[in-house]
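These are the structures, in structure tokens.
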Structure I
Amino acid sequence: MKKIQVYLIIFCTQFLFLEKVNSAEIDIYKKIDLFGEVLEKINKEYVDEINQSESMDSAINGLLQSLDPYSSYMSPEIFEEMQTETSGEFGGLGIEVSMEAGVVKVITPIDDTPASKAGIKAGDYIVKINDIQVQGKSLSEAVDLMRGPVGSEIELTVRRRGAKKALTFNVVREIIEVQSVKSELLENDIGYLRLTSFNDNSSQQIKKQIKKLKKNKNLNSYILDLRNNPGGLLSQAIKISDFFLENGEIVSTKSRKKSENRKWFAKKGDILDGKTLLVLINYGSASASEIVAGALKDHKRAILVGENSYGKGSVQSIIPLKNRGAIRLTVAKYYLPSGKSISEVGVRPDIEVNEEGDDFRIKTDTDNQLNYAIKLLNG
């Protein structure tokens, strides 16, 4: 009798589970039917004739962008364009961007590029490109509008936090060539390292520049400047973090599939021989920059000075589709050694120093954050 009861319970549980699954599937099919009905109504009743193919692309992109600002759809044309080398033919502005609330958000302007020289700042919202409204366009479409022949001019209308009205910038497109590492010896024997991106050879360049700085035997401290660094390769973030740590976890990634969760650890050996390290971050420090800053902060290896970082703590993968297009999809999130996620939170500095003045520029006389760091190290 007991066996029959057990079998009956198992059967009922399985039946309820299948009923739940079937109910969820039915709901999805209903939504698909509803979508088809809406598209049909638009096609018949909308005031202007529409391109149904473009409408479908927008719908797919809308689905992806409802997930997060970094997931998006690439049509076959845009995907092919992304894969094609156009060196010398097209120019850029030198900004890393994402999509937020239907407009383009500047993650960071890269050093010595047209956008940086024009005065575009991290956190700016681009609402118009050459008088074309960005609202309603996908990120790929907006980026496409910003591309163009080298030497041609583009007008960007920008909304900025704290500004009472929109700002207009006229920017001339250039070939963007980024030198990812710069170094120099500052007053009172402070070694200054500026890292603008995490490229294939950034770790080798950092090592080379530190070796050059070490020729000064009186070197007593270092500043690692990660401001306006949009990130790049995870492998380079791990290598560069490892340079300054003796041991311990650097970063971990967690995805939906537990089998794909990973952790990376530092190997013994501090390239700075334990000397004081100060790291500069701001709102334009994103992704790989946040991994380095967060790991050094969690291990108490560096003092972080500046502003809260951007908060891009996710991993994107390019997944090709049958139509020869592709989707850029978030597949994992980064976690710091403390277990905290970077996503939408960022890394908080130990000492908060905000940018001062509208004429603020990194590594110039108006750079109050760097000046503060130098004073701090000089006691």
Structure II
Amino acid sequence: MKNKFKFYLIFTLTILSLIRTSAFSSDENIYNKIDLFSEVLDKINKEYVEDVNQSDVMDSAINGVLQSLDPYSSYMSPEILKEMQTETSGEFGGLGIEVGMEAGVVKVISPIDNSPAYKAGVKAGDYIVKINDIQVQGKSLTEAVDLMRGPVGSEIKITVRRIGIKKSFIFNITREIIKVASVKSKLFDDNIGYLRLTSFNENSSKQVKEKINKLKNDNKVKYFILDMRNNPGGLLSQAIKITDFFLDNGEIVSTKSRKSNENRKWFAKKGDIINGGTLIVLINYGSASASEIVAGALKDHKRAILIGENTYGKGSVQSIIPLNNKGAIRLTVSKYYLPSGKSISEVGVVPDIVVEEENDKFRINTETDNQLKFALKLING
């Protein structure tokens, strides 16, 4: 056991040394810090009240370094990475939520439409504090996600805290296979096309284009509403393509990284799919990442009117970087910037017209959906 501990200690200290030396080379006390870290681990090994799994301790140490950088960077052990890569074709089920990390607690970015979490009442912005009575604080995001995974049909209990409400909410949710229909459409008043975009997967842009062309050709639609509320994002390539549908020219988004030669910009090609027609975009706090790119670019180019609430503010790009132990790290490698040069990170996109939600169940219902009602009224004058 002691030899194993020494191995992990040397392994961890080597990683820490490389990270710290490259990131904080001006710190004259770095080697003192490494010695201090070694001393703390040694004290844990000798004095802690219970036997400690040294492998778990080292994983937590590595993860601690990564999570000190931002909420989205984390370490994935070989076991966790393998589980993440497992297809959910009948073997594993989920709750249907996109989550991030904030102040050591799992934060719901957005529940997916009609998913088990959505139906149970989980909202964007909720903080998950317990999973099956296990405290989440102190665990990594990947560890928390792993706790939420399980066989289809099995039940999970999550405890959440909601801003502005003192009591906790407890949800008993049955896991299901999550199937996301990323684009839905509807016709209003014979001339208003409504598109609900719930995610940015590899087929989203194709589906959006097909839905728009069908609404135009079958119904002579001239006005469009693009609903991206509770859309947690997805593929950057799809966000660029969908934004390009509505622009004739100009920058869509740029990314900036530590290495200037890896900075990139994407521009729109000529051809507006709705020929300059009125476009309204619905957003809320559950609109994140790719949703914010689309909404922000259309706002900057004054191509759409944004209605709703401020978006989430996830403006960073993560890469999965393999490690020699067959695990990986999820590391933030660049940030998104809107055409105006503004960063989305922690700020989000501000709507042109603020309309608060009265009902967060998006069922394309004009009777209960305050923001959609406002959009339709604005178009109809």
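Computed from the coordinates by the stated procedures, all read-outs in this text should not be read as laboratory data. None of the values given here were measured: they were computed from a predicted structure. Cβ atoms are built from the backbone, for glycine too; each structure is taken alone.
Here mean count of other Cβ atoms within 10 Å over residues 314-321 has been calculated and equals 17.4, so which of I, II was it run on? It would help to have the intermediate numbers written out before the result.
On the way: I: 14.4; II: 17.4.
Only one of I, II returns 17.4 for mean count of other Cβ atoms within 10 Å over residues 314-321, namely II.
From which structure (I, II) was semi-axes √(5λ) of the Cα gyration tensor in Å calculated, if the value obtained is 42, 25, 17? Display every interim value, and only then the final one.
Details: I: 42, 31, 18; II: 42, 25, 17.
So the calculation was done on II.
Among the shown structures I, II, from which was the value 3.2 of distance in nm of label points 7 Å out along Cα→Cβ at positions 114 and 338 calculated?
Numbers: I: 4.0; II: 3.2.
Traced to structure II.
Quick check: 2.2 is what I get for distance in nm of label points 7 Å out along Cα→Cβ at positions 42 and 322, calculated from one of I, II. Which structure matches? Could you put the intermediate results ahead of the total?
Working: I: 2.2; II: 3.7.
Comparing all candidates, it corresponds to I.
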